[in-house]
Structure I
Amino acid sequence: MPRDTDRADRILDAAGELLLRHGYRKVTINDIARQAHVGKGTVYLHWKTKIALFQSLLVRESIVLVEDIRGGLRDDPNEVRPHRLLRLTYLVTFRRPLALALVTGDAEMLGDLRQRPSGNGSNNEWIQATNERFFSLLAESGLLRPDVPELAYTLNAAALGFFLADDYKPAPPGIDRERKADALAHTIRHAFEPPGEPDGATVRAVADRIDTVLTELITGYRELFNALDAANDPR
């Protein structure tokens, strides 16, 4: 991790504020330094390039998002049921605008970062493999219907529609975020899960296994964050 973590976090916080306000293409290192009240050279002590800095920002945001989801599962193992898990993910994501931009692939905000979320193809493959393992565990446990074609793709597509819907057609007045989350949960429950209630022991066992996957994901993201430190960045 960068040598002065407090200062690095302050720089990342500044970069996040500017990214939300102006988008990646318009933000410069000078802008970030000014916002963080440090010199431009100080920024380069932590990251060699603008894209490495913003990659660190997005990786940090990914860590917090996964930690929030894992925390929800630890509070209540029943949150591992797909309809509840996606409801939880929807709500925690909308509390964090940067996380929302990552989930939806916001081109205007992220710019070139959409193509290089980690700066390393092998890291992207690792993240994809973790996602596939995540869905496999839910499917193997019987918490998802076995007859849905291309299950991971179809479930992702259905859920993503709720994340993107307001960008294309705003919801009628009175439908707040909680009600939207409830609608997402209803859709997933009836379209992708078998009828009836799952066995409690099965749910707890799956929650433990998913917790392990999420913990490994957090560890991997932290390793990636450390690798983006200018002291370790080979570029």
Structure II
Amino acid sequence: MLTKAPRGTKDILPDKVGNWLYLENLIRKLCGQYGYREIRTPIFEHTELFQRGIGETTDVVEKEMYTFTDRGNRSITLRPENTAAAVRSYLENKLYADTNLCKLFYIGSMFRYDRPQAGRYREFHQFGVEALGESNPAVDAEIISLAVQFLKDLGLKDIKLLLNSVGCPKCRPVYRQRLQEFFKPVIDEMCDDCKSRYDRNPMRLLDCKNEKCKELAQDAPAITDCLCDECNDHFHKVQEFLTAAGIE
């Protein structure tokens, strides 16, 4: 057993390290062109950070986190994603004092206790960007443009962008109610996970991988039909900026 890596992990061997360095250098160059600076946060954080930042009713928090109690009897979690940690660092280190718009990017290992399968690992590597302190739709469009450019720089062609909105605390409750009304007649036919999500977080009903649940969710109302005026205006402005940038 000591001669095998833990299940769901993978060695990056010398003949592949060059590929990783190429990819990481491409990321750093592109982010520099867009004005994003690199941040490196700890691989583990207090568990409460992810419970609050990701949401206690998500699969990540309920099923997938690597959590343990340290010698000081504190609950610690290996980071399953980096947004919550980046925001924590932004607040703790008062990065907002330097500029209204703080633009950060990160590359690093993340950990999720998921069932290993082809192309998915319990230790995986993620690149991401965060723009903090500014709600301008141009910032959303810039991040999407960066992502599209990254894929193009890798040589991918025929890229298609699918765009949505998650609304805001004002219009999400409206959508939540619409979803509960839609699923109420069929909730007894759905899986146990969906039944538990119905009251706690009905938006998660749209994510279920169960084939029967996916079929029942096909005609669910769209959140874009429930957006408040402010979110709807923001959503359309993002699309206008992307169109101006030549992104379909």
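Upon calculation of volume of the Cα convex hull per residue in Å³, for residues 62-181 alone from the atomic coordinates, which of the structures I, II produces 130?
The structure behind it is I.
60, 40, 30 is what came out when Cα extents along the principal axes in Å was calculated for one structure; which of I, II is it?
I
Can you tell which of I, II yields 2.9 when distance in nm of label points 7 Å out along Cα→Cβ at positions 142 and 222 is derived from it?
II
Among I, II, considering only mean count of other Cβ atoms within 10 Å over residues 46-53, which has the greatest calculated value?
Details: I: 19.5; II: 16.0.
The structure with the largest value is I.
Tell me which structure, out of I, II, gives 11.0 once mean count of other Cβ atoms within 10 Å over residues 94-101 is calculated.
Corresponding structure: II.
Identify the structure, out of I, II, from whose coordinates relative contact order in percent (Cα under 8 Å, 6 or more apart) was calculated to give 17.
Value 17 for relative contact order in percent (Cα under 8 Å, 6 or more apart) corresponds to II out of I, II.
When helix-only ellipticity at 222 nm (-39500 (n - 2.57) for each DSSP H run of 4 or more, over all residues; to 500) is calculated, the result is -23000; to which of the structures I, II does this value belong? If you can, show how the numbers build up before the last one.
Numbers: I: -23000; II: -12500.
It was calculated from structure I.
Each value in this text was obtained by applying a stated rule to the coordinates, not by laboratory testing. Just so it is clear, the model here is predicted, and its values are computed rather than measured. Cβ atoms are built from the backbone, for glycine too; each structure is taken alone.
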